[in-house]
Structures are given as C-alpha cells and as structure tokens.
Structure 1
C-alpha cells in the first residue's frame, strides 16, 4: 500500500480518536454538572422559596388593614426568622447542606458585588476615608478584647484566637482560614462558628432598631454596622433591614465599604494572630486568600461611574440599577435564610459557656467602639 495512503489512514484514525475523546470529556462535564446541580438544588431551592415568601410578606402587610399595614417588617427579617424556624428540619435533611453552602457563599458574594453599583468611585473613596478610623477601632478592639477576656475566663489560646479573628475581621471566613494553621480541634472550630452565627445574627436583628433611635443619618448607621457586626452577610443584612424598615438609602453602601475594608485586613492580621497563639509551638502556615469578590465590588463601582457619565439618567440605565438592587436584596434574603437554617446551637454546649461569654462581650465592646468612632470621626 502506498505510504501516502497509510499516512492518510493514520491521520483519519487519530482525528476520529481525538473527536471521541473530546466528545467523552464533554459528556463527562455535562454529567458532572447535572450531578452537581442535583446535589445543590434541594438546599438552594429551600432558600429560594424562603426568600420568595420573605419578599412577599411586606407587600401583603402593606395591603392589609391597620395596624398590620404599619408593622416595620422587612424581607431580611422574615428570611432570618423563617430560617431559624426551619432549622430543626434542616438538621434532619443533610442533603440540603450543599445548597445552603451555595446560598451563603457564591450567591452572597454576588449580592455583595452588586452593591458596588450603588456607588460611584468618588462616593467609594469618600466612604473609605470615613471608614478607616472605624475599621482600625474595630480590629484593635475586637482582637484586644477577645485576647484579654479569653485569658480572664480561662479559655484556651486556640479557641481565643478563633473567637478573636471571627469577631474582629470577617466572621466565619476568618475562623475557617485560621483553624488549620492553629491545628484547632473540630469542636473548637464549630464553637467559634456557632458564636459568629449566633451573636452576629442577634446584632443583625437588634442593632437596626437601636441605631434608629441614635442617628438620623443612614450613612452613620451603616458605618456602625460595618465596623461592629461579625460577618459580611450579617452586615449587609442588617443594613438592608434598616433601609427597608426606616427608609435610609445610604446605609447599605456605607456598611458594605466599611466591612470589606475589615475583610481585606485578614491578609495581614490572621498570620499575626496565628503567631500569637502558637508562640513556642509548632504551627501551620496561615496564608488566607484575598477575597476576590472585593475586586468584583470595585469593578461594579467602576461600571456605575462609567454608566453615570455615559448614560446619565437614561431610563434604561436606571432600570439596570434598580434590577441590580432588587437582585442583591433577594440574594441576601437567600443567604440569611441559609445562615438561619445552618445554625447549630448544640455546638455551644460542647466547651461550656465561658468562650460564649468572651464572644458576647467582645461583640458588645466592638459595638460601643463603633458608636464612639462615628461620634468622633463621622
């Protein structure tokens, strides 16, 4: 057989083999996506349903006769309460866990990024300057109080460090990033996460009405919330709860900018806390990843600035901004429902009440520091 014929046959065979391989990989990817979707759907569907109900309740109440029409109810509040109420059911449905993680993780971060469309770069810079002294106060008071109180109450160094980073920096994300470097036991990590969830959620519900009686400026309220509450989801939820209840549109933007500045500090502070907790001991390396959704938030602020300059007050641009705001609020309702469904109060019984008292007093101290900071600097 001529060599050219053999070469052509081999080429055709190789092409056929590559096509089959590509087709096989594509089928595997489709199958993997379907499997992942089936895993995530139950929990995500529950949070979606709760968010729908939570969004509808205020609308129904507004159409109701007095005194129901005047009740200060927001979708965030309803989502939190429904999540807590369905928590026992969630504990019996472990297949919900992957979907709850998606709602409280990627979907929450998308909601935070969309908040960037509420701010131009000029407004972002102004809020950032206002937030610097408050963020420094939050970091110093949170870390310092947790370490001092942990020693006073006889709490172990590892658990104290977890409570410190969870309170001062960025809640659950800081705890999860720090625990491996400390070689923390599972019950210590679980306890710290339960404290972040419980006390952060209490602050989410209690701070908005308390601050409404202290400040007439929504931006000041946002600065306090961003400098004092544990987790990004809780901060934005509290700010939305305040906006939806009392009608101050600047609160979410101020709270989010301040909180994201605290989040960025994890790159420097978590290794320092690990060093403090592990002095003279063998320790792991703590290299927390930069929260990339902060870059997404900044990109949305750039887009808002460009859109305002190019489109101005065009109806289409206004519709985009309104849609982004509604989507962000709905995603936060899903995230808060997931957090409520995931709270495990039993974790607080494992190591006694001492660490919980440390976490509570630290949270109160950060709140007081934030109030004085706003009074002095904002």
Structure 2
C-alpha cells in the first residue's frame, strides 16, 4: 500500500496582494470611468475592484479620487489609510484638498494615517522646494527691480510726455544774453565758448584788423594826407581843398560805425549760438524709424543740415544717436536718424526723446 503524501494548503501571506483577471479588469474599467468623469460608474466599479483585492493601494487611491470629485468627502477620507505608499505626492495633494473642503487642518489628517512618515517626508521636501523657489523668486524680483531702476535712471519716464503740447524751449535766457554781452568787446568770445571754432576765429581776426587800424590811426592819417588829394581828381579849388581835409574824419566815422555794427552783430551771433546750444526739444512723431519729426525748426535760426543729439529721458541719459534736419515745416522738422555706433546695441528713438542742438552748417 502506497503511502499518500498530503500537500499543505497554500495560505496567502497577509502582505501579499492577489490580483485576479477579474480584479484587473474592474480596476481598468474604474480608472477609465474616472478619466471620463463618469463618477457614479467609477465609484461602483472601483468599489467592486477593492472588494476583490482589498489591499491594492492604487484601487483605493482612485476610489478616494472619485469620491472626492463626487463631493463625497467622508468616504474619500476613509480611503486614505488604504492608499499606502502609492503616488505619495498626489496623495498629499488629495489630502490637502479634502482638508480644505472639510475645513480642517490637513496635518491632522496626515498624522492619523499609517503612512504619515512618508507624507511628512514629502511635505518636508515640498517645503524645501518652496523655500528654494521663494529664494529664486526673490532674487529674480530683486534683479528685475534693479533693472527697472537702471532703466528709469537711463531711459526715464515717457508716459508723462505730451507730443501735442511739446515746444522746444530754453531753460533760461540769462546765459545767451551774458554770452552776447561778453561778445560785444570780444567779438568771437561767445562763439569760442560755444565751441564754434571757425566762427570764433573769423570774428577774432576781423576784430584784430580793427584793433590794428585803431592803434595805427596816426599813420593812417598821414597816409591819407599824402596819398588822397581830391584836387588831383576834381581840380584845385578852395572847396576841394576843404573836402580833402574831411577825408580822414570820414574814414574815422565809417570805422566807428562798422565797429559798432560788428559789436552788435557779435552780440546777436553769440546770443543765437547759445540759444541753439541750450535749446531742449523732443522727438514728437516717429513712423517706423524713417519719418521722424522734432518740435524744433520753427525758429528761422535753424536750417536744413543742422544736427541734434538724441538722448533718453533719464537722469543719466543715453546718447541714442544724431538727427539731421532734412526738411523744415511749420512747427516741426523732418529729420534723419543715425544711431550711436559706440553703444553695444542700437537703441531706436522714441517719441519723447530729448534733443539738443549739436552742429550748425
């Protein structure tokens, strides 16, 4: 008689999950229903899956999600202890949402869960990440603030500029008047101080000629007596003899009138040189970067070919380039813009840019 060996019955360990094909089908159907937002069917199907495999963490997680989205807060919270270690980051987010709807502290919920240590580690990592993000945002905000201050310092504020009311103007007429007065005795001084060297040299040269004639007036007088005799031209008579005596006084009179005229002219020249030099205007219209109008040129002392430096509106303005008048109009002038090549990159002109006279042809 053969001995019959009996095999012991296999007992499923408590921590082992037995997944049957039926369970896997129910779980897949339940997740699909949840993704399709068919919450009633998702809840029913996922509960059937949980009944088939009570320890499957993923099934409990999606059942908790379905309950939560269906506004069933208490059943969703009841599923949390069974989620275990599945999708801990998403689980923490779900716990926070449940706590918010239940109006309780989410840390209280986590502290009652068996997997609380895992979730606390997640929260700690999130806190460190949030702290790092906050630091990065603070650094970014500081950089942006510094950049904004730099831009305001160099570019200035353009919102307060009104092109319709803009008029070129002098900060003060005192300096042009003073330069004009100084140029009365020294004809080229105003032009020299405004760095208009050709004009200054010419006027100083003319003044020197007058000064030379003045200090040599006796020699000129003797020369007129010796070389200018109207009797040789008109014939000798008492009248021509008397007229000859008036030649030098006549030359002196012409000399004085010319000197006075050139002194007054020097005042006018220096005055307008400094008016142009100190004049502050604005770009008023820009169509692209081609048609640029400025609110100077209405004064007849500006001409085609005159050039202006273009600056930004900041306290430490940037020289953007130079505009040259190509057509004079009533109160504006069409200009051509040439960018400052010394800048690292081209900076286009903007309406409201400040312009100052730089050269006069």
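Rule-based calculations on the coordinates, nothing more; no lab input. Because the structure is predicted, anything quoted here is derived from the model rather than measured. Cβ atoms are built from the backbone, for glycine too; each structure is taken alone.
Thinking only about distance in nm of label points 7 Å out along Cα→Cβ at positions 108 and 156, which of 1, 2 has the largest value? Write out the running numbers ahead of the final one.
Values: 1: 2.5; 2: 6.1.
When distance in nm of label points 7 Å out along Cα→Cβ at positions 108 and 156 is calculated for 1, 2, structure 2 comes out on top.
Here the criterion is distance in nm of label points 7 Å out along Cα→Cβ at positions 100 and 332, and among 1, 2 the highest value is seen for 2. Consider the structures 1, 2: one of them gives 1.00 for FRET efficiency 1/(1 + (r/R0)^6) of positions 116 and 252 (r between Cβ atoms, R0 = 25 Å, to 0.05) as calculated from the coordinates. Say which. Answer by label: 1. Can you tell which of 1, 2 yields -18000 when helix-only ellipticity at 222 nm (-39500 (n - 2.57) for each DSSP H run of 4 or more, over all residues; to 500) is derived from it? Only one of 1, 2 returns -18000 for helix-only ellipticity at 222 nm (-39500 (n - 2.57) for each DSSP H run of 4 or more, over all residues; to 500), namely 2. Here semi-axes √(5λ) of the Cα gyration tensor in Å was derived from just one of the structures 1, 2, and that gives 104, 19, 17; the source is 2. In this comparison of 1, 2, the computed figure 2.7 for distance in nm of label points 7 Å out along Cα→Cβ at positions 172 and 204 is attributed to 2. Across the set 1, 2, relative contact order in percent (Cα under 8 Å, 6 or more apart) reaches its highest value in structure 1.
With distance in nm of label points 7 Å out along Cα→Cβ at positions 148 and 276 coming out at 4.3, pick the structure among 1, 2 it was computed from.
Numbers: 1: 1.2; 2: 4.3.
Label of the source structure: 2.
A value of 10.9 was derived for mean count of other Cβ atoms within 10 Å over residues 212-219; which structure in 1, 2 was it taken from? The value was obtained from structure 2.
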